[in-house]
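Peer 1: Pasting the structures in now, so scroll down.
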Structure 1
Amino acid sequence: MKAGRLVHVIEIQQATATVNDAGTPVQSWSKLATLRAELIEQATEEFLRGAGDTDVATLAFRTRYLPGVTNTNRVSFDGTAYDIEKIVTIGRRRGLELRCKAVSP
């Protein structure tokens, strides 16, 4: 993995459960790590759901290996949150390929 290709900055976030003033549990996201990454694929697909068309953005990133990243985490890139759909380890823990889908509002 060449460092010159890691031109994008992504943030890996993990869900944390907190309790609000009313005493109800609320899910919030906290930063797990900030990484340099290569954007290897970016696509938008259109689906027919419910009452209309829906666009779903999918991205694939390559980054250095970070232990502890799971599908329950998410990626923040350019101000948008993406759920991690698939994680592929590159080599012997040399890197990660993260396949992500845009978070539905």
Structure 2
Amino acid sequence: MGPYEKEIQSIKNQIIQKYKPEDIYLFGSCARGIITKRSDIDICVIIATDNKRKLIQQMLIELDYTVDIDIIVYTPEEWKKYKNDPSTFAYLIKSKGVSLLG
């Protein structure tokens, strides 16, 4: 995780405390350990919700962070359906990302 390790742990802990997700994945350059000055933290949250867009907006407002973050949300049903389908982004996240709860 490199130079963003403390920030990633902080974001993870805040998401767990405030939202009680089923899982959280780190993906992108931070998960691969290829971090540059322009890198952001890419997070995928698996959580039950009726309004993903609203939840993402709420997280971006409520979470305390000092570097750019990008959040994507899948419901547990979507995650179960797409995580093993190689044509989906969920598959890429699961295969190349790192579970922060696992």
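We did not get these values from a lab; they are worked out from the coordinates using the rules stated. A quick note: this is a predicted structure, and the numbers were derived from the prediction, not measured. Cβ atoms are built from the backbone, for glycine too; each structure is taken alone.
Peer 1: Among the shown structures 1, 2, from which was the value 1.15 of Rg/Rh (Cα atoms, Kirkwood Rh), for residues 27-66 alone calculated?
Peer 2: The value was obtained from structure 1.
Peer 1: Can you spot which of 1, 2 the value 48, 36, 22 was calculated from, given it is Cα extents along the principal axes in Å?
Peer 2: For Cα extents along the principal axes in Å, the value 48, 36, 22 is produced by structure 1.
Peer 1: Hey, another quick one. Comparing relative contact order in percent (Cα under 8 Å, 6 or more apart) across 1, 2, which is largest?
Peer 2: Once relative contact order in percent (Cα under 8 Å, 6 or more apart) is tallied for 1, 2, the winner is 2.
Peer 1: Tell me which structure, out of 1, 2, gives -12500 once helix-only ellipticity at 222 nm (-39500 (n - 2.57) for each DSSP H run of 4 or more, over all residues; to 500) is calculated.
Peer 2: Label of the originating structure: 2.
Peer 1: Could I ask something else about it? 0.7 is what came out when distance in nm of label points 7 Å out along Cα→Cβ at positions 59 and 75 was calculated for one structure; which of 1, 2 is it?
Peer 2: Label of the source structure: 1.
Peer 1: 1, 2: which one has mean count of other Cβ atoms within 10 Å over residues 35-42, as calculated, at 16.0?
Peer 2: The read-out comes from structure 1.
Peer 1: Taking distance in nm of label points 7 Å out along Cα→Cβ at positions 19 and 43 as the criterion, which structure among 1, 2 has the greatest value?
Peer 2: When distance in nm of label points 7 Å out along Cα→Cβ at positions 19 and 43 is calculated for 1, 2, structure 1 comes out on top.
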